[in-house]
Structure P
Amino acid sequence: MTRPVLIIGAGIAGLWAALKLAPRRVILLTGSPLGEGAASGWAQGGVSAALAEDDTPALHARDTIEAGAGLVDTEAAHALAAGAAEQVRELAAIGAPFEREGEAWSLSREAAHSRHRVARVTGDGAGAAIMQTLIAAVRAADHVEIRDGWAAAALIPGDKGDCAGAFARDPEGEIHTILADETILAMGGAGGLFALTTTPAGAQGQAMAMAARLGAVIQDPEFIQFHPTALNAGLDPAPLCTEALRGEGAVLIDQSGHRFMKAIHRDAELAPRDVVARAVHRHNLGGKGAFLDCRCAIGDTFPVHFPAVFAACMSAGIDPRVEPIPVAPTAHYHMGGVAADIDGQTSVPGLWAIGECASTGLHGANRLASNSLAEGLVSAARVAKVLTDASLCATDRAPAVKPAHTPPALPPLALTRLRQAMSRYCGVERSGAGLAELSALIEAMIARHGEADALVAARFITAGAIARTESRGGHFRTDFPQAHAIAQHTRLSLADLAGTRPHALAHTAPAE
């Protein structure tokens with residue numbers, strides 16, 4: 001009898017994979033209580049897919065490749081574009097309430113898309129609605145065992161250099177051993193490592209740390225996407241002002257009312273996210289301020305068309321129908337992560353990674369808007385197909401060690417200090433001097449607190465940023481403002497970080 005497939009994480013990628021793996025037995029670790037703590041539920045824009053009559057997967061792939069600043073894996077881009085529409089239709093078939101206009105899909109256009117191709121729910125409610133649909137379906141699935149509130153503490157090394165499952169902490173804090181023939185990481189990103197983020201604070205790059213301890217390769221960890229328009233009202237996490245607002249015609253202005261993006265990029269507010277984020281950052285830093293003006297484009301329809309953003313603004317004392325919204329760029333999405341192929345397979349046998357915690361090369365240096373939910377769905381479907389096709393020849397993986405070995409937790413005050421330093425030195429704009437100071441701080445914190453997951457993940461991000469002596473996509477170095485002629489991926493292992501020697505960090509390979 002084969003052991004179950006273990007899925008760690010219950011966002012859209014983890015839930016969709018769990019459903020698709022039928023009839024294989026699945027154990028699903030939710031981390032937080034099911035429906036909480038997953039960034040998927042906070043996603044506002046929707047799912048990008050070639051659903052319109054004037055759109056094709058080839059055009060979707062082209063836009064993905066162009067947005068990625070030279071580092072997109074073309075096979076991954078075409079796989080996403082070819083599979084996204086089918087996944088949206090399947091989601092709709094099980095109850096996801098995507099907006100329709102008669103028989104046609106109601107689609108938004110977002111930054112760097114050449115077509116309207118973002119399937120949406122009530123303007124800004126796609127993530128929450130899809131999560132509700134998937135949670136109901138998973139709860140009703142006989143083949144899925146939900147361990148609600150159980151969090152993975154560490155992966156279990158197998159006796160053949162593979163992954164044999166995970167040690168998990170139950171809601172009472174007790175550690176359990178869960179053996180599995182295949183383990184899927186669907187743990188989200190690393191936004192919680194930054195003081196300013198639109199993601200759940202618990203998303204601290206744990207998948208990178210856990211996988212790296214088993215020998216997995218970490219790819220492009222330096223590429224963090226900073227969303228240009230989070231509500232700048234001192235809230236943690238910062239409420240997101242969806243890009244769909246700009247797709248509907250909202251504009252960015254400074255405190256004098258000047259619309260500044262027209263002079264910076266031909267696509268103005270719909271320029272690639274890294275371009276808009278830097279412009280907003282610089283206007284705020286220079287004292288000019290940055291505001292999203294929705295008064296003409298959205299106006300009185302705001303509560304109906306964008307209820308989540310409207311509620312967030314009103315709770316902060318801002319009425320977006322009659323006044324501009326103060327905005328700032330905040331850590332939003334991690335393009336890097338555990339290196340995996342388009343089916344989710346990592347460099348460690350028995351270990352798979354899907355969704356935001358994976359780095360397949362799909363997003364390159366700059367994610368195309370709303371490709372995140374699409375990636376979660378397509379990658380989940382692909383890994384499930386591989387593992388169901390291979391179920392008859394599954395390997396019985398044996399653990400190399402029996403005692404549970406889990407990393408230390410980072411104390412709350414230390415985590416706050418780390419988040420502040422990451423935002424200051426590894427944010428929208430970076431420099432060698434600042435990154436060196438950040439690296440020294442991380443090493444001092446490791447010496448004091450041990451190799452907590454958050455510190456190991458921050459180490460990878462900082463190391464990648466130090467090694468990348470250029471500016472590309474979401475990574476901008478003020479001391480190296482130009483891009484190299486040849487785009488290269490960063491690939492690091494845990495051994496590369498030993499001693500944090502800069503020369504040991506520059507392991508790059510040309511983009512495919």
Structure Q
Amino acid sequence: MSHTAPSPAPHPSLHRLLSDLHRALPPSEDVFLVGGGVRDLLLDRPLKDMDLACRDAEYVALRLARTLDAAFVPLGRDHDPPSFRVVLRDSGRHGTESNQSFLDVTEVHGRDIVEDLGRRDFTVNAMALALRDLSALTNPGPSLIDPYGGLDDLHRGLIRQTGPQTIADDPARILRGFRLRAQLGWALDHATLDEIEKRAPALAKVPAERLTSELRLILECPGGGRLLAEMERAGVLAVLFPELRDMRGCGQNHFHHLDVFHHSLAAVDHCEVLLAELDAVFGELREPILAVLKGWRLPWLKLAVLLHDIGKPGTKAHRSTRENTERITFYGHDALGAAMAESIAVRLRLSTAERKYLTGLIRHHLHVGVLLRPEAKLKARLRWMRRLGPDLIPAILLCLADVRATLGPSSSLQEHQAQEIRGVALIREYLEQTRTTFSVAPLINGHDLLALGLPPGPLLGRILKQLQEAQDAGEITTREEALQMVDQLLPGRATAN
């Protein structure tokens with residue numbers, strides 16, 4: 001059915017774009033704004049998506065590209081229905097958000113726009129507005145085409161599949177449903193959730209790139225990590241990460257009150273709490289922390305928290321103590337966990353930088369935990385600051401979330417609070433050291449060592465590292481002292497200025 005309702009007038013920043021679209025197309029052209037753009041317009045949210053549907057989409061897209069001085073990009077021969085991208089050269093001028101710089105124009109599928117909407121995923125995305133009505137900015141508002149009750153679901157805050165085959169036709173919509181839940185804070189309706197549980201195994205056949213894209217969008221939302229528990233109950237997490245299976249029921253030592261799997265979910269929850277409380281916990285460090293977590297670093301931090309103990313089941317052992325009692329150990333679980341995370345990252349098609357970041361957080365989480373102890377020496381702290389660079393900050397967040405989720409009988413809330421204070425201090429110290437110590441040029445570099453007769457190779461690298469650590473710690477402050485240190489590191493080798 002067509003649902004006529006007064007819709008909000010487009011945000012003033014969209015007027016120029018809508019005016020240009022109106023100018024580019026004749027009034028008789030049946031072009032519709034569809035999908036998430038309609039939903040966001042009705043919610044008075046920033047319009048991130050401009051998806052248009054029409055007949056003869058290629059002609060319309062070419063005409064829009066010429067009028068808007070934009071680039072025309074076909075979206076592949078296999079795209080069904082045929083779709084074309086109009087890439088704007090100046091998205092800011094057209095009022096869309098800075099990260100949105102294109103329009104997608106897609107061929108109407110079926111007899112008309114109503115049949116086309118029936119192929120879409122969820123009812124709140126299965127609404128359309130005629131562009132000519134929207135562009136005219138008429139009052140009381142454009143006519144909303146809403147054959148599946150999307151407007152009612154929007155008012156109820158409900159994510160509901162458009163039809164009984166919605167999920168079966170494209171299982172990637174399972175993650176899209178959770179993504180909408182994360183972005184909007186809405187609920188999945190019971191029938192849709194039942195269908196998700198039924199179809200979850202089919203996610204294994206969805207291309208990795210699509211899964212990764214949706215997972216990132218879920219986890220980058222504030223509180224998005226908390227949906228991992230819901231995804232677990234729906235059978236989704238087990239398909240995405242079958243490696244988690246052995247974590248379930250894997251008991252831990254007396255510092256823990258949960259098995260490895262539920263401890264990891266709890267740590268993700270605590271990571272979300274820390275991120276929501278940046279002002280309260282970290283004070284003036286909030287902005288530097290957010291700067292480090294830009295882009296994919298925020299969502300993959302949450303993934304690292306989920307996976308940080310993934311190596312524990314494979315390294316679990318029982319050892320006898322001097323008191324003839326038995327204790328549980330997980331020696332090497334950080335290294336094994338990093339290797340397992342590497343395999344997961346490859347499967348998810350993460351970039352080299354993303355893989356290095358994810359596996360590094362897991363590989364080094366125990367080392368960073370040691371830095372949060374009161375006995376940690378300055379030289380050790382500086383060494384790890386150099387080694388991890390800005391990744392030290394998310395590594396500290398992971399450790400603090402891990403600590404908060406450790407509430408066994410031998411855990412001390414007082415010690416937890418002390419570790420948190422030391423974590424904040426370590427971030428502050430790192431930021432200060434980057435402005436001071438780490439900005440100073442080395443007293444001796446590789447060329448100097450080569451000139452002294454050292455051959456290229458691992459030995460030269462080790463000496464440079466030791467010299468840098470000594471310089472950072474203030475143990476050497478002049479070139480002469482650095483040369484003397486080389487003599488000490490290489491007894492019998494003559495050095496000269």
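Work out the source of -9500 here, i.e. which of P, Q gives that when helix-only ellipticity at 222 nm (-39500 (n - 2.57) for each DSSP H run of 4 or more, over all residues; to 500) is computed. The read-out comes from structure P. Among candidates P, Q, the computation of distance in nm of label points 7 Å out along Cα→Cβ at positions 31 and 343 that gave 2.6 used structure P. Thinking of P, Q, which structure, once relative contact order in percent (Cα under 8 Å, 6 or more apart) is computed, gives back 22? Only one of P, Q returns 22 for relative contact order in percent (Cα under 8 Å, 6 or more apart), namely P. Where does the value 4.2 come from, among P, Q, when distance in nm of label points 7 Å out along Cα→Cβ at positions 311 and 463 is the thing being computed? This value belongs to structure P. When Cα Rg over 2.2 N^0.38 Å is calculated for each of the structures P, Q, the largest result comes from Q. Computing Rg and Dmax of the Cα atoms in Å, for residues 319-422 alone gives 19.5, 63 for which of P, Q? Label of the originating structure: P. From P, Q, which structure was Kirkwood radius over Cα pairs in Å, for residues 351-398 alone = 11.0 calculated on? Here the read-out was taken from Q.
Out of P, Q, which structure matches 26.4 when mean count of other Cβ atoms within 10 Å over residues 239-246 is calculated? Walk me through the intermediate numbers first.
Details: P: 26.4; Q: 17.6.
This value belongs to structure P.
Structures P, Q were compared on distance in nm of label points 7 Å out along Cα→Cβ at positions 247 and 431, and the highest value belongs to P.
Since every read-out is calculated from the coordinates, none of them should be taken as a lab result. Owing to the predicted nature of the structure, the values given are computational and were not obtained by experimental measurement. Cβ atoms are built from the backbone, for glycine too; each structure is taken alone.
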